[in-house]
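Colleague: Structures follow.
Computed from the coordinates by the stated procedures, all read-outs in this text should not be read as laboratory data. Owing to the predicted nature of the structure, the values given are computational and were not obtained by experimental measurement. Cβ atoms are built from the backbone, for glycine too; each structure is taken alone.
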Structure P
Amino acid sequence: MNDITISLVDDQHLFRNGLASLIISIPEFRLLSEAENGKVFLEQLQNANELPDIALIDMHMPEMNGVELNEVLQKKYPAIKVLVLSVYDQERFIGKMIEAGACGYLTKNCEIDELILAINSTYKNGFYFNQASLQAMRKAAQYKTSDIKNLNNIEIELTSRETEILTLLCKEHTNSEIGEMLFISSRTVEGHRNRLLQKTGCRNTAGLVIFAIKNNLYSIDF
């Protein structure tokens, strides 16, 4: 497997240095860049020969905070998967960032093992949602109607195959794994996934999981 390339965006020098040391110590991870805020990170990306697979970003930073940075990354660099590392653990912050396209949300006091798991899961599956993230999404789902609607509040219909593949994506199966389970090619699975993205208006797999939970198409017990 190729190295997972990671960029760190955090204005707390001591925390960022410690996190950088941790990433460097893990053989399958490669630290690509560090930045003290969103503005500096975007400047780095403009001149970069290689984009990171994952950006670990803080919420509260000077010049450009994590909310603003995530918004730009979703539009200009959608291939970069965003994992939020923040001191804030309120559900409204978690829900806001995940709704805006972040692939996961961790607090800065999380265990090292969870951070490693989150990075690997996000790289492989496109998202990592822990109990706090799921709780925030479930709370938002309580106010949804029974009709299935996309992000523009337009009612949509999903085929049985699309619903089946959506469920398997929520269970963190890859395209290849889903293809083997359903006896179809991984390219066909990717085609269904792309149609799901178009129908729902979601940006990525993480968005599809949120969509499924909010519309009661999938539930995760914890």
Structure Q
Amino acid sequence: MFTGIIKHPGTITQITSVPGGMRLTVDCGDLAQHVQHGDSIACSGVCLTATEIKPPHVSFDVIAETLRLTTLGQKKAGSRINLEGSLRVGDTIDGHFVQGHVDGTAKLVKGDVTPKEVMLWFTPQDELKPYIIPKGSIAIDGVSLTVAIVEKDRFSVALIPTTLSLTTLDDLSEGDPVNIETDIISRTIVHQLQYMSAPGGVTLETLKAQGYA
């Protein structure tokens, strides 16, 4: 579990083919000093397991399915990625609950820059749209953000200078893909409503009869 608050952007230094996928070696900077073998690290929003540690470098094995479903399969040596260590008991939750399970991708279609803010517009995959709501939480490349505006085929987020300076979102150009993890609460509610409305699904009356509602 993560919070989406990025403090350690890193750089991919090597990509090696391994059985079933690839091994990414990342310069994690100071974060590597606190990583142990088997630890979970969110890499641009994707929860990966540390398999080899030679500070400041940490290596992660990425399976073919993850490479296909996320942007990690498009990264190259020299690409910057957002890094976050897993949440520990007692840590503050300054963002929102992020699982590190990427739902899909979106593309940056427009960036509006004003003296007050930077507004980025993204077009998500169709299956993600029901879970993206105004003022709801969303993780973009692992960064916890608040959805500003939702339109038919796109949504926007507003970024402050601190977020731009501490993450890789300032590296994006129009057309670039990003990893998207929608809010777990939104996903759960939409899924349950869809399930209850499907033929043969559980109804509110059934739940009441069983003492659950």
Structure R
Amino acid sequence: MKPYDRFRSLVTSERERRDNFRTLLSCVLPRPIAFVSTLSDKGVANLAPFSFFNGVGSNPPAVIFSPCTRADGTLKDTILNLKALPECVVNVVPFSIKDAMNEASYAFAPEISEFEVAGFTPLPSKFVRPARVAESPVQMECRLLQIVPVGNGPLSANVCVCEVLCFHIAEDIALPDGTADVGKIDLIARLGGDDYSTIRDRFSLPKPGPR
């Protein structure tokens, strides 16, 4: 078999949206999880996990996450809340809170707070109105810079670009240089379907030197 014969080609325009979505999730992994807290225009604290998430840039320090439009074409509470109040807190997810995080991922009605249902403790933020999650070892207070729509309709993306105003790092994982100890933070990541992974196995690759 020739090297290029071992691939199966899936043309996205010839497939159902949901099938493309599942294939994407099974190939782009592991994906870190942003546990995002927002506040509704009625003052209800919302908390939801998103695995389309990463850090981007440092001038300013920023993160992006994308709450996809639901299969029925409606927007998730996180997007609606950010449009009403452009502030949020991005909390990280360690293994110890995986079950409660999963409980908070349910599509509760807007008037129900996931903090209460899933048993999380809200902490007041310093610069934004949404609360931090006390059980998360790292919390990032953020100001929304923009929402970038990618596509439209069911399963389309809503990429939220947020400037980090303040990092909160638990003392037991904080290093003297202001970073978090990767060996202690014990974060989980999303895989495809119902599967997750941890970051407990690591290896190092020194950057190449001059040639």
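Colleague: Of the structures labelled P, Q, R, one was used to calculate mean count of other Cβ atoms within 10 Å over residues 53-60, giving 22.9. Name it.
Modeller: Attributed to the structure labelled P.
Colleague: Given a computed value of 0.8 for distance in nm of label points 7 Å out along Cα→Cβ at positions 69 and 101, which structure among P, Q, R does it belong to?
Modeller: Clearly, the read-out refers to Q.
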